[in-house]
Structure I
Amino acid sequence: MSAREDVLDALERVLIEEGERAATLEAVAARAEVSKGGLLYHFGSKRALVEGLAERMLDLAALDLEQMAAAPDGPSAYYVRSSVYEDSPFDRALVAGSRLSHGEDAPVRAAFDRIREDWLRLIRQEVGDDAIAEAIMLIGDGLYYNALLDSTGHPDAARREQNLEALLAVVARMRERAGTD
């Protein structure tokens with residue numbers, strides 16, 4: 001792994017664990033175990049660091065989008081099934097990006113908008129109905145939100161899996177209604 005990637009990993013950890021206010025250049029450099037000058041070599045400013053995070057989000061989203069497009073059970077089922085926090089590099093990048101406020105995070109906001117639109121486009125192509133595509137997105141968004149908060153109220157994995165399968169059945173019925181199955 002490169003020093004640049006180490007710095008982005010450090011930024012993610014600081015944002016996730018301590019929040020935006022703690023994500024100073026000095027704190028990120030210390031977490032990455034590089035000097036502030038070393039950080040500035042790769043990212044000349046805090047804005048450049050945030051832009052680096054946005055680029056990482058988009059790169060990871062592109063890989064996810066490829067998997068979503070190729071999913072045997074279709075983009076809709078893939079989206080819902082993958083809307084569970086698994087501490088993957090993509091999850092960490094998304095959560096870190098979400099910890100930024102609306103101040104200096106314009107590149108991250110733009111990345112979130114593009115990622116969401118790309119997911120929605122694939123689901124729309126599959127189901128052919130804007131409202132159904134949006135409903136499927138909202139199901140996945142709700143699952144992800146609850147997974148992040150661990151507030152599902154279902155303490156065991158078997159129960160969570162049962163609920164996920166029930167939601168996937170709902171998605172299948174929605175797809176049928178749209179005439180795609």
Structure II
Amino acid sequence: MRRFVVAITGASGVIYGVRFLEALRAHSRDSEIHLIMTRGAIKVMRSETEVKPEDVVKLADRVYGEDELEAPIASGSFRHDGMVVIPCSMKTLASIAHGIADNLVTRTADVTLKERRRLILVIRETPLNLIHIRNMELVTLAGAIVMPASPGFYHRPRTIDDMVNFIVGRVLDLLGIEHSLFKRWGE
């Protein structure tokens with residue numbers, strides 16, 4: 001069984017995190033999903049979507065609050081196949097880049113990096129300032145994958161859902177999970 005840790009932070013674009021959980025559940029049925037949803041994520045979810053937080057938690061096998069630093073996922077001995085922070089706020093990016101492990105998201109990301117496991121940060125901010133860029137450089141040098149939520153258009157998206165599926169599909173690609181969420185280049 002594969003295990004994944006998913007964190008949804010308070011950046012705009014929580015729909016990416018919700019759709020990623022749905023896709024992970026659908027395309028990797030044998031996976032165990034551990035979810036951290038920050039208080040900021042819940043606030044943004046309520047303002048940007050019609051999705052209810054209680055429905056999102058049903059997509060995970062285990063759910064943790066951001067203050068639960070005693071959670072098993074905060075330990076290097078907890079094995080998993082990848083952590084995805086989707087969307088990843090600039091605050092979370094900065095904390096990870098500078099080793100500030102003061103909540104469960106940043107602690108688990110820190111442990112993921114130290115254990116040399118896959119960490120994917122789906123950032124959602126524009127434009128970027130030099131601090132953001134340097135923080136992206138730091139996490140990349142530490143082993144993370146920075147993936148801006150910048151959908152492609154070669155698959156000719158017609159809806160917002162098509163654009164969201166493109167980003168979610170690219171994250172699934174990085175985790176080695178087969179899917180058909182978008183038409184690939186040249187197909």
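When mean count of other Cβ atoms within 10 Å over residues 106-113 is calculated for each of I, II, the greatest value falls to II. Each of the structures I, II was assessed by Kirkwood radius over Cα pairs in Å; the largest value belongs to I.
Determine which structure produced the value 26.5 for mean count of other Cβ atoms within 10 Å over residues 82-89, calculated from the coordinates; the candidates are I, II. Derived from the structure labelled II.
Match the computed value -25000 of helix-only ellipticity at 222 nm (-39500 (n - 2.57) for each DSSP H run of 4 or more, over all residues; to 500) to one of the structures I, II, and report its label. If you can, show how the numbers build up before the last one.
Values: I: -25000; II: -12000.
This value belongs to structure I.
Assuming 4.5 is distance in nm of label points 7 Å out along Cα→Cβ at positions 34 and 74 as calculated from a single structure, say which of I, II it is. Before the final figure, lay out each step's value.
Numbers: I: 4.5; II: 1.2.
Structure I accounts for this read-out.
Structures compared: I, II; top value of FRET efficiency 1/(1 + (r/R0)^6) of positions 98 and 162 (r between Cβ atoms, R0 = 25 Å, to 0.05), i.e. the largest, recorded for I.
Taken together, the values in this text are just the output of simple stated rules run on the coordinates, not laboratory data. This structure is a prediction, so every number in the text was calculated from the model and none was measured. Cβ atoms are built from the backbone, for glycine too; each structure is taken alone.
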